[in-house]
Structure formats: structure tokens, C-alpha cells
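Take a look at these structures.
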Structure I
Amino acid sequence: MLQRTAVAPARNISATEAAALVCSGMWLDYAAALCQPDVFDHALAARRESLENVKIRATLTVKPRAVLEQDPEGKHFYWLNWHFSGYDRKKHDAGRGSYIPLHLGEVPDYYRRFIDPVDILILKTCPIDEHGYFNFGGTNIWHRAIIERARMVIVEVTEGLPYVFGEGTGVHLSEVDYIIQGNSEPATELPNPPPCDVDRAVARLIAGEIEDGACLQIGIGGMPNAVCTLLLESGVKDLGIHTEMLTEGLVDLYRAGRVTGSHKTLDPRKIVYTFALGSRSMYAAIQRNPDFHCCAVEYTNAPHLIMRNSRMISINNTTQIDLQGQIASESDGHRHISGTGGQAQFVRGAYASEGGKSFICLASTYEKHGERRSRIVLDLTPGNIVTTPRSDAMYIVTEYGMVNLKGKSVPERATALIALAHPDFREDLERQAWEHRLIPRGFTF
């Protein structure tokens, strides 16, 4: 781990004084999720009339940002984001920001090799610990890489974040230029909605494929988390966890004694993750808990490391899949919704693991403008981004069944995916497949 050295010893300053360090044309970094600053954000927004062309990188915004709310026409600040939350999506819809394409696990390398040094990094942290470190509080991700490349580092100290153990989980006092006092509000919670009938039907199919000793990665959303609920109801035991996002469902499995990590090759008996987002109860579970190991994203998401755990299970959502198996999980046409995240990397890492499996799950239909539509389609919506290529697709699961696409020809894929679609759409899909020569007439597959 490289260590940055500040030009002078760190000084305590006010948020207003910190905001005064920002100049027009600068690139700022607001870090990710729970580590995005609050008091600095409000102080910077108050200076908006004296600034122009300030670009701010951020990730997965969990609460409204003053620089966006108090600059509604976008005259002063522009928001660039590595992965959208619902809030980020709304700001993108309003023309206030843009997405930065990525594989999430590669972002540290982008900062180190391809991105010009960040002018100012502003990072919310826990108070300084007995070793002189400001802990990142459960959001490790690529913060170390930004620190190495930042011209200035400001920490906003708060009592509201959980202190976590792991690798590279903090910034040392000697690397910090300025310290400001935060508001110490509790960490923002992410509600975990209860699973619906479709979620449970999909989860039941996936849970049946998970054996004792498997190692789990669970993506965000009700459907992947429903798998955890089903696993709690089953007898599966000795599970391991190597994941990007630590979710409520994974922590529930840990509390129930189903997670031991005893069969893990990489970091045995440790729950490995790069960021946590959930309830206050989940934050309490990871607070100074040595069973949880928070690591940088280039470690959690690298396929060549993921594959080292045998029976790796990757479970992620998608929003649309075409009849050849192209998986579009992040946009609705040209409207960006979320991001590539680590989906493709975990799909590849799980497949390469001994006995590993990757699952992409989706409800067969959705409603738009009062009309029910199929998520399984002949062609992706124009402008839709392919998150996982057809060549990487493994298990696809809807409430109507599950199919493994590995080794299947285009006719076999189309036939299998049509069978996973809602019955009301199957006849049209079959006709379209014939018309476009995905399935030859007179043959069955």
C-alpha cells in the first residue's frame, strides 16, 4: 500500500475554510456511498456564486447533495458518477451529471494510471484511532488509490460511521492536509424491501443449486437478497462470503450461524467485502468485528482472485436479456439507471472457480406506462448497454425456470430463453426468432 505524505502537518479547519480552498475549474472527489461528505458539501454549495466549472466525481449517493440541490440549473457544479443510486439517476435525468463507464474492480487502476491527479479529495471518516488512522467506516472501495493521487486530502470526521477491520481501511494522519468536524449523524440506511412472490420463486430455484461450503456474492436488490432468506430456511451450512457489497441478507446468514468460511481458500473464515450498505443493525454487526474483512475493490472484484474460492456463487439482477443471451443490467435505452458495477467480473470469476456458478435473475415482465412488457426480448431496447456479454452468460433464472446457456448454440439459447418468458409473450418471441433465423423451421431444440 503506497502512502501519501502531506505537504505540511494536518490542520483542523472549519468546513467554510475548507470550501474556500476550492477554485473554479477544479476536479473534486466526494468518494463513495457512506463516505461522501456532508458539512463540506453544504459549505461548498454556499460558495456556488463564486465558482464555475467545478467537476465532482462520486459514487452511489445515499442522500441529497447540497451542491446539486442549491445549484438547480447546473451553473457551477457538474456531477460525474461511477455507479448510480436512485438519487444519482434523477440528477442524470435532469441533465445534472454523467456516468463513468467501468468495471468496478478496475477503478483503482484508472486513478493510478489514466486519471489526472484529483485536486481535492473530501472523505468522511471515523475519528482518528489509536494508530493514527482515520477509518473509512465500511466503504473501502478505491479510496486508497484516490489518496495516492490527490493533490489535497481533507477528512470530515464523524462518530456516525462503523469502525471496521480489513486491509487498507483508512488514511493515516501523515497523509491528510486538513481535518474538519462532521455532523456525527448516524450512517444512512438502505431499506431492504421484503421479497415478493416472484422474488421468492426465483430465489427458490437458485437456492436449490447452493451446496454446503459454497462461497457467496450477492448483488443489490430484492431478488438476490431473497436467496439469503431461502437459505436461512434451508439446511445449508458452512457458507463463505466474498462479495462486493455487504448486504442485509448476507449479515442475516452470518447471525444465524450459516457462515463460517471454513471452506474458503482465499481468506478462510473471513467475510470479505468492499462496501457495506444497509440498516443500523447491519452497521452494528460489522463494528470492530474481526469476522468481517473490508478490502479494496481491486481485491474483492478481480476475477483471478474470485476464482480462488471453490464453489463460488455469484447472484445478480438484470433488467433485460435478448434471445442470444446478451444481458443489459444498467440502462433503459439511453437513460442510465445504475452501472456495470462488478457484475461482469463476478460472472467471470464464479465461472472460473472450481464448481462455481453465476446466476443472473430477473422477473419475466415489468410495467411501463401502464403496459406489461417482457424482459426477455428478441432485440435489446435501442441504446441499452450490454453489461454481461452473451459469451459470459451462465445460469439465467426467472419465476418460470432456470437454464444454463454455457455451450448452447443460438437456436438452443433462444428456445430455452423463450421458455423462461411469461407465457403471454412466448408465441410472439418464437415467431420473431423464426423470422430472424435464430431458430430454424422444422427443427426442435
Structure II
Amino acid sequence: MIRHAFLTAAAALALTAPVAAQDFAITNATVATGDGSEPIENATVLVQGGKVVAAGTDVAVPASMRVIDGSGGWVTPGIFVSATTLGLWDVGAVSDSNDSAAGSSDFGAALDVVPALNPSSQHVGVARTSGATRATVYSQPTGSIFGGQGAVVDLGADAEMVTKPRAFQMIALGERGARIAGGSRTATFVELETALREAREVAMGRRTPEDARLTLQDAEALVAVLSGKQALYVVVDRASDIRQVLGLKQKYRDLDIVLLGAAEGWMVAGEIAAANVPVITDPLDDLPVSFEQLAATQSNVGRMVDAGVKVAIGTLDGGTGGQPANAAQFAGNLVALQNVPRASGLTWGEAFAAISSVPAEIAGFGGKLGVLKPGAAGDVVIWDGDPLELSSAPMRVFIDGVEQPLSTHQSRLRDRYRDLDESDLPKAYDW
């Protein structure tokens, strides 16, 4: 009954396309605030002016406020998709529709995803209907070990997609970086050291063009990385490679490093935690698909969290098994992993935080996104059940207090052909 009522309202709302933030209260729901704590039963969430005002059991609802009865449902902050190419491609195999990489470009670090973002991409809509409201979008390193400057975006059904442009820089080391740089890890670190040196020269006004390896645009883009104003997302998996990356902070103390991948992170979890470096990873990688992932295990996330590492679920992209719409499922698998002998999983609160508050913190929006607490953005999702269960689905999604349509090309095709009246079909040809 609750699913039918909410889906009917959402379908009607898709036609009106609201653009202004709404003030509302959701009552009688099971509420997960996203901060790592366990869900609260019979709680209320209050949103005013596009911001969360209160969330908990002792919340007074103003008499004039619109009230949504959440009985039987769950309320959470929106899912934060960390490290994705959402909005940069339509059909992966069609190069004309794919802006997720620029392998033939003369530039690397200077590349900026913002001009290529398409808020009308069907993948954005599918992620939104799965409860995702924000994301960090990056360009893949291909022609250079530097992929360029990624952005923090919202997944709302409007043209204003960018929350924060040039939020981080992407670089590939390990096997992928080695292939790009010349066939060896030795080349990647020379490339990196040279790039950081030239960026420092640009920052000091001492650049010598005739000796420069980087374009001026690339060197200028890396100045913000040197100063720590722009995070450096490093694609790396092997434990020894991770140690090399952590060692960069001894020479470049202002670097704000984020490890991306870290399939063998559990082997050096104590060192990662001591360096205060966060990790974004796919939690279900447990097969040695490459030599740098020989020690991959589904216990990777649990072991790193136990060691004190800040870990977000991310790098979900593209194919059926790993698209951003599966973030909640992956988090749920980590909860179930606690029941596997000798495995390391996460509590429910920790798992949901790994797809909400933790990726928001890594992106520089701690306390502002991915949580239901006073002052946070009104990114709220109402679910028909436990969001980490496969049987559950979002019934209503709000971004900055604005309710979003849940209709996509996929759902429209489903509705069109589910109960097709074959009497409307054209007559077959006579043979």
C-alpha cells in the first residue's frame, strides 16, 4: 500500500517538474542519518528552505508544514556516488557519445569534465531513481597518467548539475599508469615527480618553457594540487605501490591524497590510517584479475575500516555488475559479510555511511552532504523498506528540498510494453 501511494504521487509529480525547494516533514519512518549510527524507528525528518532542520524522535513539526506519512518506510540521505563517469557518456562503445576519456588530447591535468557533463544522460536518471543524489565525476587517464580535473555534481532533473567544479585531480599509477607512461612503474613516478616540479616552478614564476615537459595549461592545473586546494585521486592497487604513494607526502606535505582502488589496501591498512589518507574502492573485488590485485578480498573494506581508514564505496561504472545504481546493494553485501566465518564486513550504519557521509567527507562536504543533520542539504530519499535490501526501492527522492521525477527511459519502456494491447499492432504481411 505504501509503495503504491508513493509511486502514484511521484509519477504525477514528474509531470509538474517542481523547481523550488519545498518545506516538508516526514513522520513515523525508520530514519538512518547516514553518519554511521544505526537506524532510528518512528522518527521524523524536517526539511525547510532546501536544508535539513532536524532528524530524530523528538522533532516538533510546525502546524502549517506539509506532512508526509512515512509509516512502513525508511528515510535516508541521498546516496553519494564516489568516482564515476556519470554524465560523460551515453553509449560506452560509441566514441562520439563518450567523453569519459581523451586519449588523443595534447592535455592531461588541464582537462576539465564540466563542459562535457550532460545532466540529461539516461545514466544520471537511472542513478537518481536508485536513490543517488550526488556524485564525484572524473575523466579517465588514457593519453596521460593525469586524467584531469573532476567535479562534484548533483543528479537532479535540471540543467544546473555542478556543485563544485575542479574539485580534484585524477592520476593513474600502478599497472595502468605504467602502460600509459612507457611500460614500467619507474616511468610513472618520473612523470609524476617531473609534473609536480614543473607545477612548483609555475607557482613560483620560474618556469623555463624550453625545458618543460608539460604544457603550460597542465602545469598550471597542478598548482592547486601542490597546495592541497585540490585533492589528488590516485588510481593504485598493489600494496607496494600504495606505500610509494603514501611516501609522496613526506616530500610534498600539502598533498591531499585519496587512494582509488586499493585492492590490496588491507595489507597496508595501518600505514594508510597513519597517513590519514582516505580510500574509495569497489568492495566486491575478490579475484586477482591483474598482478597488482593478487591479494584482493571482499574483506578489504572491513579490514581497512577496522584499522581506522576512512573508506567509501565507489568506482562503480558502466557495466551491469558495477553501475552506480548498485551502490546500495554493494553496501548491503558488506553487512551480510559479517555472517561469513573469518570474513570482515561492516555494521549497517558503517555500510550506509560508506555510500553517503564518507564519500561526501572525502569530497570536502563533510556535514553538508550525505547526512540528515541540521544545516545539511535537503537530499532525502524515502524507501519502501531497508535500502540495503535488494527488495527495496526509492519511492520519493529530494535534492536540495526539490522532489525529483522517478521516470526514466527504462521505466517508460517497461510501462509501454508490460501490458501491450496487441490489437493495436499493425497487421502482418500476407505471404
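Readers should treat all values here as calculations from the given coordinates under stated rules, not as data from a laboratory. Everything quoted here is computed from the prediction, not taken from an experiment. Cβ atoms are built from the backbone, for glycine too; each structure is taken alone.
If you work out distance in nm of label points 7 Å out along Cα→Cβ at positions 57 and 369 for I, II, which one comes out largest?
Numbers: I: 3.8; II: 3.2.
With respect to distance in nm of label points 7 Å out along Cα→Cβ at positions 57 and 369, the highest-scoring structure among I, II is I.
Can you tell which of I, II yields 12, 40, 35, 12, 2 when P(r) over Cα pairs in 10 Å bins from 0, in percent, for residues 137-280 alone is derived from it? Walk me through the intermediate numbers first.
Values: I: 11, 34, 29, 18, 8, 0; II: 12, 40, 35, 12, 2.
Traced to structure II.
Assuming 13 is relative contact order in percent (Cα under 8 Å, 6 or more apart) as calculated from a single structure, say which of I, II it is. Write down the numbers at each step before the final one.
On the way: I: 13; II: 21.
Traced to structure I.
Given structures I, II, which gives the highest value for mean count of other Cβ atoms within 10 Å over residues 217-224?
Working: I: 24.2; II: 21.0.
When mean count of other Cβ atoms within 10 Å over residues 217-224 is calculated for I, II, structure I comes out on top.
With FRET efficiency 1/(1 + (r/R0)^6) of positions 193 and 409 (r between Cβ atoms, R0 = 41 Å, to 0.05) derived from the coordinates and found to be 0.30, which of I, II does the value describe?
On the way: I: 0.60; II: 0.30.
Source structure: II.
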